[in-house]
Structure I
Amino acid sequence: MPKLKNYGYIILGDAYIAEQHKATIKSDSFKSTIICTETVADAINVAKQMVADGVEVIELCGEFGQSGAFQIVNAINCKVPVGYVSFVGYEHEKLIDFLGK
C-alpha cells in the first residue's frame, strides 16, 4: 500500500488571499501545503493547482461543508480524495453556540 507523501489543506476565511496566506511544511518524506482562501471559487483554483503539484489528498476546513466539498471534488474531476473537517455531537453544539455569540 502506498504511503501518503503530499498533503493539502485549504482554509476558507474572510480576507484571505491565497498568494499571501499559505505555508509549506516539509520533512524528508512528507510535505503539507496549507493555503487560505476567501471564497469557494478561489479554493477551486487552489485545489486544481494542488493536484497539478502532486498533492495526493486534500482536506478542507469545516466552513466548506458538504456543498463546498462537492464543488471542489467536481472541479478537480475526482482526481484525489477530498474531505472536510466536521465536529461531532456535543462539540458541534459548542461550536454553534460559540459562533452565535
Structure II
Amino acid sequence: MATDNNTSATERFGGKRVLTGRVKSAKMAKTVVVEVVRSVRHPVYGKFVRVRKRYKAHDEKGLYREGDIVEIREHSPISKDKHFVVIRLVERPADT
C-alpha cells in the first residue's frame, strides 16, 4: 500500500477514523481505555478548548500498558461499548 503525504488516515482505512491517544486503563482483559484529546474552537468566544473523550479499544494480546500513546481505528462493534481496535504503539514512556 503506497501512501502519499496528502492521503489522510481515513482514506487509507476505507473511511474509518484513526485517532491517537494515551492509554488510561489496561485493567480489563483484551481491552484498553484510550483518552483522545483534541482542541476545538468555541463557537461564541473563539477560544480553543481542549475536549477529552475516552474510547474502549480491543487489545487482543494485552501488549499495551497505562501511559502508552497508541493509534486506534474504528471497527465494527466488538461489544456493547467497544468499537475501536488498537493499530500500533506510537510511543512508550521511559520507566523511571
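No value in this document is a laboratory result; all are computed from the given coordinates. It should be emphasised that the depicted structure is a prediction, and the values quoted were computed from it without experimental measurement. Cβ atoms are built from the backbone, for glycine too; each structure is taken alone.
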Fill in the blank from the handout: From the coordinates of one of I, II, helix-only ellipticity at 222 nm (-39500 (n - 2.57) for each DSSP H run of 4 or more, over all residues; to 500) came out at -11000; that one is structure I
Practice task
Match the computed value 18.1 of mean count of other Cβ atoms within 10 Å over residues 45-52 to one of the structures I, II, and report its label.
Solution key: I
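Assuming 14.6 is Kirkwood radius over Cα pairs in Å as calculated from a single structure, say which of I, II it is. Could you put the intermediate results ahead of the total?
Working: I: 14.3; II: 14.6.
Among I, II, the structure yielding 14.6 for Kirkwood radius over Cα pairs in Å is II.
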